[in-house]
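*Asks:* See the structures that follow.
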Structure P
């Protein structure tokens, strides 16, 4: 089941959900709005390799905004740092963002119980579109758990995305054995 605004607030008060910075105006009926940070990244190589560490170039969105180009993958990051200890967080794009032709994640919309970090966004677009740091970009939806958690993400020895950061994080697929 999806948590309501009242249940999200209860979970924040009980520190089962942490959102920093928190703004009550961002709390919807059953979601919490998150914002695009000024930090973006792009991969340096034209061909990515799943078995190697692909290097990214970080840059900041200027005050006048930055125009995303179709066919390019941008890594963005939320302004909000979150922790989720007793629910499953899902990140979805806002409908207003989707109506501009912007996708904020390719496949990674679900977080794990115990995820404690900012959210890296895999951003692509259909048409050229200007974006701004601080603009609403997505919404977190929380699903209740059924059963006990044995393997919290932030306690896993092989968790790849636990270092707290304000920058978008490139793929760590290369750390897998295959």
Structure Q
């Protein structure tokens, strides 16, 4: 999976399956046993990215304050979008479309950010009026702005600014 992700990132959406197998250090037959079609490997890379992002919410909550967990998760969201942008053309070419793939990923991502927002509000780390759906729309806007040089750095700066605005006021403020 890492070899496929790297291949998509470095070569582009048309990276050959032979190149992915070479990067993974396996024969093409081994690759085809695990991923019988190009669509299968593209979908698997995307699903893995979604799974890692969704699971990061619980992992981050286990080691950081709820507000910091939310902040770090939003930064991971930019990495997820960067990968999605690279493989989007290949995803779009999947036979039968990607609507089911996107629908299930949307639920997982929405559940993750909802959990983070709920915990951060309950912990007093962010304002009580923060809505997870609004926050997700803001993240999507940051990440899907025109992709020019430096878009990722800009998105990360915007997340830092957004997080500053989300913080709950301290007593006396």
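*Asks:* Suppose FRET efficiency 1/(1 + (r/R0)^6) of positions 15 and 71 (r between Cβ atoms, R0 = 35 Å, to 0.05) works out to 0.60; of P, Q, which structure was it derived from?
*Replies:* Here the read-out was taken from Q.
*Asks:* Figure out for me which of the structures P, Q the number -1500 belongs to, where helix-only ellipticity at 222 nm (-39500 (n - 2.57) for each DSSP H run of 4 or more, over all residues; to 500) was derived from the coordinates. Write out the running numbers ahead of the final one.
*Replies:* Values: P: -1500; Q: -25000.
The value was obtained from structure P.
*Asks:* For mean count of other Cβ atoms within 10 Å over residues 63-70, the calculated result is 12.5, so let me know which of P, Q that is. Working shown, then result.
*Replies:* Values: P: 12.5; Q: 18.5.
It was calculated from structure P.
*Asks:* Taking relative contact order in percent (Cα under 8 Å, 6 or more apart) from the coordinates of each of P, Q, which one would give 30? Before the final figure, lay out the partial values.
*Replies:* Numbers: P: 30; Q: 23.
Computed on structure P.
*Asks:* Another question, then. For which of P, Q does Cα extents along the principal axes in Å, calculated from the coordinates, equal 44, 40, 23? Kindly include the intermediate steps, with their values, before the conclusion.
*Replies:* Details: P: 44, 40, 23; Q: 65, 32, 30.
The read-out was computed on structure P.
Readers should treat all values here as calculations from the given coordinates under stated rules, not as data from a laboratory. Small disclaimer: the values here were computed from a predicted structure and weren't measured. Cβ atoms are built from the backbone, for glycine too; each structure is taken alone.
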